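Computed from the coordinates by the stated procedures, all read-outs in this text should not be read as laboratory data. Bear in mind the structure is a predicted one, so any value in this text is a computation, not a measurement. Cβ atoms are built from the backbone, for glycine too; each structure is taken alone.
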Structure P
Amino acid sequence: MANDLLTCLRAVTDSRIGLERAGGSLTTRDWLALRAAHAAARDAIHATSGQPDIPPPVLYVHSRCQDRQQYLLRPDLGRRLADDTELPAGPFDVALVVADGLSPLAVAHHAGPLVGALRNLLAEAQLTVSPVIQVSQGRVAIGDEIGERLQARLVVLLIGERPGLSAADSLGVYLTYAPRVGRTDAERNCISNIRSGGLDIALAARRTMALVQAALARQLTGVELKESAQTLTAPTARLAESAAAPPQAE
């Protein structure tokens, strides 16, 4: 029974569950896989090549960090725009921002398709959307300054999440209503783990759009804004179906 449960869980997660032991240590296979995952996470943080394929209009800007080393050592500088940054005049209903974050690899892999899907949904809802503001060496809070300067009602920021030992290219989406410098994380909503093997682009776009509409209607984001059950059904159903299915013969 325990082995059947582990098989079901392994089918729906990249997490390391029920690893085998060799004496007091992991098996050589699992140890090497762990070292490879750690190397991939380090590479993702320092990745510099590859840009998301985002159709125009796109405006490229930079945070106050001079380079990647400073970005990692000075999170505060990654939260503010460089002093000479120019942004278009607003107002907009939604400011759409893409920042490299701690995984430029995630942005290169997933930001383009997600931006395309979001633009279509926002257009269908007849919302005014800013040009995509693509930020180099940016942190989550840089979206607050961008949204404030664009006079946006809401900022939607796509960012590369901190790489882990299960995924090095996970993308996150952060939404902040009435963005301004000084907003806290408690005033945001987050959708994370957008990647192959995680939350797929189509569902991520629908969940983001549902939050956009709820945020604009209620004029808030953060701990007081919850996702509806309808936007969360697909991952739950996948887990339930896998748990109910009999183990497959090898």
Structure Q
Amino acid sequence: MSVLTSEAVVLRTWPVHESDLIVSFFTRDHGRMKGVAKAALKSRKRFGGALEPMTLARAWFAERPKQELVRLDQLEIIRSPLSAPVDQVRMTVLSFFAELLDQALPEHDPQEAVFRLLVSVLEKTTVEQPWLPLTYFQLWMTRLMGLLPDIAHCTACGEALEADETTFNPLQDGLFCAVHRSSIASELSADSWQLAQRMLRSPVSAFAAEPWPKRRGHDLRRFTLQAMERHLERKLRTAEVLARLSM
């Protein structure tokens, strides 16, 4: 039995037996894992408050031959989501991160770029500014999942897009020009289109000083969410809550 350690982010937990938990967690070095945390509901020494979703921790776990679940031995908190003020919007954004990663990432497949993205947006997801990291995370996850063609050019014809004529189709990946606009297309505002291009070139911290009312990037979030849900072939429950909160 090999014992491993890695930075990890807790995605979700659910009870099994009397005091054990099954934990879905995303590690920097080994990808998404599922493990059994024995007596987790009783052992404050080994887990403490580290099992809260979106907790960044150092994880110790053991892979067992011919077993789907690893044995999760200990979590040591690096940063807790509860160390900063909490409200409904912030907690729903964090829950969205967890739900998307739990559904989109294959198990035991290292995703270093996704892990770095997650850590960067977790640091910026505050009560005062939840919509910036959410927008940035959705856009970059769409790219890292291979669902984002070149957004500077029309997917259909390859012509350069104009800021005031860019549209997206709920049934297709990519953006389209006015000529190839479908009857069910939605417009992507000039601000959102330009913002997306900037975000793909810069870290999330570069946007922190800009004003971020909840309606900013609303259409960009809808565009990226449609692409991800189409790929996953399911609706994300937390996305429905965020849609109501952003109105």
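Of the structures labelled P, Q, one was used to calculate percent of Cα pairs over 11 Å apart, for residues 151-190 alone, giving 67. Name it. Of the options listed, only P reproduces it.
Calculated for structures P, Q, mean count of other Cβ atoms within 10 Å over residues 167-174 is largest in P. For which of the structures P, Q does the calculation of mean count of other Cβ atoms within 10 Å over residues 103-110 return 24.8? Source structure for this number: P. For relative contact order in percent (Cα under 8 Å, 6 or more apart), which of P, Q scores largest? Greatest value across P, Q: structure P. Across the set P, Q, volume of the Cα convex hull per residue in Å³, for residues 15-62 alone reaches its highest value in structure P.
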